[in-house]
Every structure is written in structure tokens, then in C-alpha cells.
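Just below sit the structures, each encoded as C-alpha cells.
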Structure P
Amino acid sequence: MQTAAAVADFRTYPKICDIADVRVLEDQILVQWVDGRVSPFHHLWLRDNCPCTECVYSVTREQVLEIVDVDANLSAASACIDQGNLSLEWSGGHRSQYDPGWLRAHAYDDESRAERRAAKPHSQLWDSRFQLPAFEYKAVMEDPNALLQWLLALRDSGLTQIRGVPTEPGSLALIAKRISFIRESNFGVLFNVQSKADADSNAYTAFNLPLHTDLPTRELQPGLQFLHCLVNDASGGESIFVDGFAIAHALRTEDPEAFRALCEIPVEFRNKDRHSDYRRLAPIIALDALGEVAEIRMANFLRGPFEASVEQMPLLYRAYRRFIAMTREDRFRLVKRLNPGELWCFDNRRTLHARNAFDPSSGARHFQGCYIDRDELLSRILVLQR
């Protein structure tokens with residue numbers, strides 16, 4: 001079992017390969033693994049990641065060493081394999097020891113980096129044929145493994161359903177807190193989705209809501225959205241979902257110019273009522289550091305006038321129209337009615353949702369909703385997987 005002194009982390013790193021040999025070069029240590037892989041580690045990188053108690057506080061497992069305090073011309077006086085670990089003595093006398101499981105997991109040779117990238121979770125794109133992942137409330141509330149399976153499905157597909165949820169107002173908070181704390185907004189901690197005369201959002205009316213993400217007017221859109229059905233006796237009001245990542249992927253393939261425009265030309269979204277005024281200028285499609293689609297920001301009913309250059313304006317309109325037209329294509333749309341005791345939980349920065357119009361005179365309709373940030377989902381998964 002690895003200890004805090006061996007690994008500056010709360011996770012463990014199984015040893016998948018032994019160290020066969022080590023060589024000291026001018027500015028790096030060359031580690032030869034038993035399976036033939038060779039991993040170079042620069043001196044400064046190794047010294048920066050020394051896990052000893054002088055460099056890492058064992059209680060928090062956080063670094064106290066700052067690499068600027070280490071000699072820039074640092075060299076290794078000696079290197080050897082000590083009981084399977086890489087053991088180093090540095091110029092100046094400091095000693096470091098590295099667990100082989102940790103070292104292999106963080107090696108940055110091309111093969112190791114490619115291996116880690118391939119092992120990272122990838123979004124599972126879906127369309128109208130999507131088999132909705134559904135989970136039971138009791139299991140998710142009581143069984144950590146059932147909770148983990150739900151969260152993995154939510155992370156990878158961006159849309160899940162929970163069934164058997166109590167229909168008392170406020171019940172939603174109990175299951176949301178199985179992930180983490182709830183993110184409060186100007187609509188409250190839990191918000192009631194009902195038709196009302198003094199609505200401060202189109203969501204609180206009875207007419208059709210087009211496909212959108214919630215709160216695109218914020219610097220950080222909420223990561224997860226919950227919608228819990230307490231009563232649904234009204235005719236109409238079916239939920240509609242599309243995978244925004246799947247649409248972005250299709251657009252990237254079918255119309256690369258339009259895709260680039262939505263990644264590069266910012267659009268302002270505005271959420272204004274009698275007591276608040278939120279505005280955010282950002283592209284509709286955001287890419288991560290590796291160039292993969294990471295976020296969709298869209299709500300036509302919250303969009304301000306475009307402010308692109310004269311040269312870009314026609315392209316922006318063409319790309320914007322194309323994106324919305326694709327969300328209306330049957331190949332992408334999943335249409336479901338939510339029944340009492342069921343809830344949707346979806347990735348609000350990926351999955352666009354909509355609602356058909358409903359007739360409030362035909363019966364009561366009461367949903368409750370809340371938000372949790374995507375970071376909390378990813379953190380909870382990692383803790384459950386330890």
C-alpha cells in the first residue's frame with residue numbers, strides 16, 4: 001500500500017511495470033522499464049515532484065516546495081533502484097525516492113502520454129435512437145456503486161433519468177446532494193417550473209421553449225441540471241433533448257467553415273428582469289485545450305443582437321441558422337414525457353433541452369429544478385473510484 005510519503009496524492013497508483021535500469025544523463029534521468037519502454041525525466045521535473053515530507057505536507061498531500069527555490073543547474077549526484085523505487089541524490093544533498101507506479105502513471109514520453117490520452121473517458125455521442133440510461137432512486141441513495149454507475153453514465157452521455165423519486169416538494173435536494181452542494185442562482189436553490197402570470201423567464205410560461213442551455217448569460221454555465229416532476233396532468237409539455245456535442249461533431253464534418261465560425265465569433269447572451277441583468281459574450285461552441293468540443297452555449301430567447309464585423313456577419317448568420325436547423329432535425333431529437341416521480345439529470349453545457357407547449361387549463365404541471373457544477377460531478381466520481 002502506498003503512503004503519503006511515497007505518493008503526494010490521496011489516490012493509489014498500482015505498479016504495472018518494474019524499473020529495469022536507470023541512467024544519469026546531463027539534464028535528465030533515463031528510466032528503462034521491464035517491458036522495454038524508455039521514459040526520460042528531466043532533473044527539474046523530478047525535483048519538482050519529490051514526495052518527501054520536506055517537499056510535501058503529508059496531511060494535505062499538497063506541495064510546499066517551490067521550484068524557483070531549487071538551483072536551475074541542478075544535477076543528479078547518483079541514481080539507483082532501491083527496493084523497486086527510483087532513488088536519487090541531488091547536487092546539494094537532497095534525496096528523493098519515487099514509487100514506480102506513480103512514476104509510470106506520470107511519465108511523459110510520447111508512448112506514455114498517448115496511452116493516458118487513450119485511457120481518458122470520452123463523450124458517447126447520441127441521437128434519436130439513444131437508449132436513455134435510467135436508474136432507481138432507492139439504489140442511488142443507498143448503494144455507492146449504483147451512485148457511481150449513474151454518475152459515470154451522466155459524465156459520458158450527458159443525459160440520464162432517475163425513477164421512483166418521492167413527489168414531495170424539496171425531495172430533489174436529497175438526490176442532488178448525493179453528488180455535492182447545490183449551486184444557487186437568481187432563481188433560487190430549488191426553482192419551481194410552473195406557468196405563472198408574472199413570469200421572469202419564458203420557462204415559467206405555458207408556451208413552447210426552443211432547445212437551449214440554461215444560463216448562457218453566466219461566465220460559467222451550470223454544469224448539471226436537474227428537473228424533477230411532482231405533477232404532470234396537463235396535456236402537452238413533452239421534453240425534447242439533443243446532444244449538442246453530436247451536433248457540433250456533425251457540423252464540424254459537414255460544414256467546417258460554419259463550425260469554425262461558431263467556435264471563434266463570440267455572441268452575447270442576456271438575462272434581464274426587474275431585479276437582475278446578466279450578460280456574457282462567448283462563442284456558441286467552446287473547445288478544450290486538446291481541440292475537442294467542451295461546451296455549447298445557446299438560448300435564442302436570451303440572445304442579444306450580433307456584434308460581429310461587417311465581413312463576419314453573413315458567415316455568423318449562416319452558421320447560427322445552420323446550427324439551430326440541425327437541432328430541429330429528427331435524427332438528433334429525443335422526445336420523452338416526464339411522469340411524476342421521475343427526474344432528468346443532464347449536462348447543461350452539452351445537452352440542449354426544450355419543452356413543447358402545454359395547456360395549463362387541462363391539468364396541473366409542477367417541476368422543480370436545481371443546478372450543480374460539472375466539477376462536482378467529476379470530483380465525486382474520482383472519490384468514489386478510490
Structure Q
Amino acid sequence: MSTRKTPSSRTPRQRRFDPLARLRTPGDPRWDVYLTGTVFLDIIFTGLDSAPVRGTESWARGMGSSPGGIANMATALARLGLHTSLAAAFGDDMYGDYCHDALEHGEGIDLSLSHTVPGWHSPVTVSMAYEGERTMISHGHEAPAKEAAAGYDPEAPECPPAARACVSSLVPGRPQEWIATAARRGSLIFADVGWDETGRWDLKALAELGDCEAFLPNAVEAMRYTGADCPRSAAHVLSEYVPLAVVTMGPEGAYAVDGRTGETADVPAIAVEALDTTGAGDVFVAGFVTGSLAGWPLADRLAFAGLTASLSVQEFGGSLSAPSWAEIAEWWHRARAARPAGTDSPYAFLDTLLTGCDPAPPPRRAVPTLGFRSG
């Protein structure tokens with residue numbers, strides 16, 4: 001295990017609003033959320049008028065760098081005030097130093113279960129945003145195997161740690177033993193899923209689905225896995241497999257079904273001009289996890305998740321685009337002032353929630369370079 005180098009400069013973190021403050025007791029787990037995965041260095045180009053054309057040079061009007069991959073979810077959770085523990089491998093290079101420092105010192109994410117791999121370079125993703133979509137190119141190698149007692153080995157007694165919740169992305173045919181361990185220890189499991197490269201789209205291949213509290217696929221994934229002809233029907237089918245089925249529908253919003261009570265929620269999306277959609281799904285999940293742990297009604301959780309995702313796509317990058325509570329409060333202040341008198345809003349619950357939210361400066365955003373020398 002290598003020694004992490006001290007960065008030349010750090011941005012001091014601000015005290016964050018705690019959405020779980022009224023629920024906390026001395027006997028609670030130290031962590032609200034635990035997650036594990038791969039951290040990438042993301043390099044994002046925006047302001048492209050069209051897709052790059054072979055044999056030509058394209059100039060982007062904007063560029064940003066930020067930690068990516070699992071860092072997107074971890075940062076979104078931490079910025080929403082949840083005590084977050086991340087287990088990941090970091091490259092023994094400048095990219096790894098930057099990502100480690102940005103997450104630990106910039107965002108306050110606990111990395112005590114993470115480790116640095118000597119001689120292993122950080123995975124990198126280049127993302128190009130244009131026409132409301134993005135195209136990505138990634139390069140990296142799987143981190144070398146670790147000894148049994150360290151890091152995110154599910155057999156290690158300290159890992160996964162006790163936490164209110166865990167977040168994971170399910171992979172067809174690739175069981176993750178730590179999820180069952182975490183569920184057995186009392187953690188609520190929130191999971192999304194990626195594209196099924198096998199093309200089978202078999203729910204039985206998602207071995208951990210039975211351990212999940214909530215499953216949050218997008219509309220295409222949900223319909224392929226269930227054979228349903230619309231996202232809402234797919235959500236009802238999924239609610240037979242998992243207590244909470246949440247299907248995101250892009251510009252149409254999101255739909256959720258509580259399989260235990262039969263309750264449903266249908267919240268439209270907020271119309272925004274997207275600068276970069278990288279990480280929006282991760283921010284949505286983080287918002288839903290926050291509302292779930294805070295015990296909010298299903299419709300409020302869904303509205304809040306959609307709001308946080310909508311705010312994120314108006315900024316560069318995946319992790320550092322995640323909104324803070326101060327930005328959420330600012331948005332609600334403007335939206336409430338613009339709302340016609342006597343009309344209801346699915347975000348009215350924010351009035352009470354934000355009473356204890358102190359003003360704070362905006363969080364760090366992605367910048368074109370990894371950092372300037374101090375002095």
C-alpha cells in the first residue's frame with residue numbers, strides 16, 4: 001500500500017445541512033451510506049455543436065475535470081449531508097492523488113476502507129456533451145486483487161461497515177456477495193442497473209434483487225427486464241420483486257410503486273436546459289436515498305430526486321455537478337416566488353425542510369485543469 005501524497009492546496013469544507021438530524025441517536029451506525037466501486041478521472045468537453053467528425057478537429061467551448069465513476073454517487077450523497085463511506089482503489093499517480101483529495105478533503109467522504117495501488121494508473125473517461133446527450137470513451141484496467149483482510153473485501157469483518165443504507169449497481173450474472181452481507185446486517189440496499197451486455201434481460205440474473213429495498217432502473221431497462229410496454233407498467237411488475245420500484249423516464253419524470261402498500265407516485269420532470277447529463281442518474285438515486293432515510297412520503301422522495309438531478313445537469317461533470325442544499329434552497333426560493341397564487345407544488349415540502357438550512361457558498365465545480373500551484 002503506497003503513501004498518499006499531500007496536495008499543495010485544499011478547499012476548506014463548509015458545515016452541511018443534515019437532513020437526518022432529528023432522527024439521529026447515540027446508537028446509530030457511524031455511516032449513513034456505504035458504497036464501493038471504481039473511481040475514474042472524468043474529463044468533460046461541453047459546448048460542442050455536433051458529434052466529432054472523423055478526420056477533423058473539434059473545439060469545445062467548455063471543459064471540466066472531476067472525479068467520476070462511483071465518485072458521482074458518493075459526492076451527491078455527501079453534498080446532501082449524508083455521512084458517506086466509500087471503498088475504492090486509487091491509482092498511484094497524479095490523477096489518483098487528485099481524485100482522493102477531492103473526495104476526502106473536498107467533499108468529506110470517508111476513504112478509510114479505500115486503498116492506493118502502487119504502479120496502477122487511474123482509469124480515465126473522456127465525455128463529450130452535445131445535442132442534450134453525451135458520448136464517452138474510457139480506458140483503464142481492473143485493480144489488482146487485494147489481501148483478504150483489507151479494503152472492500154466482503155469477508156473482512158469491518159467491511160461492509162454498519163450503515164443505514166448501501167448503494168450499488170447490479171450486474172447481470174455477476175453476484176456481489178457484500179450486498180447480501182450488508183442486508184443481513186440491517187442496511188437498506190438501493191440499486192440501479194446498467195445495460196445488459198448479454199442481451200438476455202433476465203431478472204433472475206440480478207441475484208441481489210431480493211436483498212434490495214429499492215430498485216431504480218431507467219425506462220428502457222425497466223421495460224426490457226419486464227417485457228412491459230410502458231415504464232409505469234414495468235414499475236408495477238418490478239414491485240413484485242422488490243419493495244420499492246422506481247423508474248426514471250427522462251423528460252417525463254419518474255414513477256414509483258411501493259409493493260408493500262400499493263402506493264404510487266408520478267412526478268413530472270423539471271424543464272431545464274442541460275449542459276451535461278453525466279452523473280444525473282447517480283444524483284437522482286442519491287436524492288431518493290436521502291428522502292428514504294429521512295422518512296419522507298414517496299411522492300416527496302421522487303420529487304426531490306428529480307429536482308437534484310435537474311440541478312446537476314446544468315453544471316459540468318458527474319461528481320462536482322451535484323447540488324448542495326444551498327443551491328436547492330435558492331432554486332425553491334425562485335420557484336416559489338414565480339408560482340401563481342393558490343396553486344399547489346410537488347415541492348411544497350421544502351418549506352418546512354429548509355427552515356434549518358443555513359446559507360453557504362456554492363460547492364466546488366469541475367475546472368479545466370487538475371489544480372494550480374499555490375504561491
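Things worth noting here:
- Value 12.1, calculated as mean count of other Cβ atoms within 10 Å over residues 60-67, assigned to which of P, Q: P
- When semi-axes √(5λ) of the Cα gyration tensor in Å, for residues 140-323 alone is computed across structures P, Q, the figure 31, 22, 15 traces back to P.
- For 21 (relative contact order in percent (Cα under 8 Å, 6 or more apart), calculated) the corresponding structure among P, Q: P
- Read-out mean projected area of the Cα convex hull in nm², computed value 24.0, structure in P, Q: P
- Distance in nm of label points 7 Å out along Cα→Cβ at positions 28 and 172 - structure with the largest value, from P, Q: P
Read-outs: derived from the displayed coordinates by stated rules, not from any lab. Keep in mind that what you see is a predicted model, and the values were worked out from it rather than measured. Cβ atoms are built from the backbone, for glycine too; each structure is taken alone.
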